[in-house]
Structure P
Amino acid sequence: MIVVDTGALVALLDTDEAHHDEVRAIYDENPDAWLLPWAILPEVDYLVATHLGPKAQEAFMADLSSGAFSVEWGREADLTRAEQIQARHRALRMGLVDAIVIATAERLKASAIVTLDLRHFGAVAIKGNPKLLPRDG
C-alpha cells in the first residue's frame, strides 16, 4: 500500500509539473496500491481548480466518484496520532494534512508514502519506516 500526499497527487494530475514524470512512473508501477487519505482531498481540489482549471477539477471529482482512486476515510485515532506527531515536531509547524497522511501510513503499515514534501516527511521518524517516494525509489 502506498499512501499519497497532496503535492504528489497534484504532480500526477498536472503534466506540466516538474515532478510529473517521476510520480507518474511510480503510479504506473501499481496504481491499485495508491491510497488517498481523506485530508488531502480538499487541498488537491483547491490546487487543481486554481492551477489547472475547472475542467481538471471536474475530471478529478469524476475520478474520485468512479473509484479510480481509493480513499481512506480514516479513524478517530488518526486525529489523536496526528496531534501527537504535530506536538512532537512542533518546530516543523506541520499542518493537519501532513500529520494525517503520516498517521494513516503508520496505522495501515504502508510500504511507502508518495510525497514531494521532504521538509516535513523527511524530518519525521515514521513508524514502520515507509519509503518516501520518489526520494527512496
Structure Q
Amino acid sequence: MARQAERLTGVWHGLYTYAGQPEPVYFVATLIDSGAHLSGSTHESAIGEAGAPLTLFASINGTRHGKSISFTKTYDGSGGWDHSVAYDGHLNADLTEIEGRWSIGVKANGRFLMIRSSGASEAVVRRAFARA
C-alpha cells in the first residue's frame, strides 16, 4: 500500500486532446487513492449538438502499480454522453503529474496530462501540456 505522502488522493486539473478538436479539453478530476485502487470523478465542459454549453460528469475506476496508472472514465449520461474511456499513464518523480494516452477502443485516442492541484489553474495546465 502507498504511504500517505505518496497517495494520489486529491483534486487534479487536466487536459486531453483528440483528432478534429483544435484545442485540448480541460477537465477536473477528484481522485481517491486506496493503495493499488483508484476511484473518483471528473467534470468537464462540452458543447452540445445545438451549440449549448454542457457540463459532463464521469466516474473513475482503476489501478495504480508504482508509477503506472490505468483507469476507466465512464460518463454518467449527462449531455447524452454515456461511453467509457480507457486511460493509461505514468506519474512523474514527485507525484504531481500524470501523463499518458486515452482510447475509446479503436475508434478514438489521444494524449492527456493531469496536474495535482496546489492552486493550479487551467492556464498552468495548458502551459505544462504544451511543453510535454
Relative contact order in percent (Cα under 8 Å, 6 or more apart) gets 22 when computed on, of labels P, Q, structure Q
Answer label among P, Q for the case where FRET efficiency 1/(1 + (r/R0)^6) of positions 53 and 93 (r between Cβ atoms, R0 = 41 Å, to 0.05), calculated from the coordinates, equals 0.85 = P
Value 2.7, calculated as distance in nm of label points 7 Å out along Cα→Cβ at positions 21 and 117 from one of P, Q, is from structure P
Ranked by mean count of other Cβ atoms within 10 Å over residues 69-76, the structure on top of P, Q with the greatest value is Q
Ranked by distance in nm of label points 7 Å out along Cα→Cβ at positions 77 and 101, which of P, Q sits at the highest value?
-> Q
Which of P, Q yields -16000 for helix-only ellipticity at 222 nm (-39500 (n - 2.57) for each DSSP H run of 4 or more, over all residues; to 500), as computed?
-> P
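No value in this document is a laboratory result; all are computed from the given coordinates. Here the structure is a predicted model, which is why all the values come from computation and not from measurement. Cβ atoms are built from the backbone, for glycine too; each structure is taken alone.
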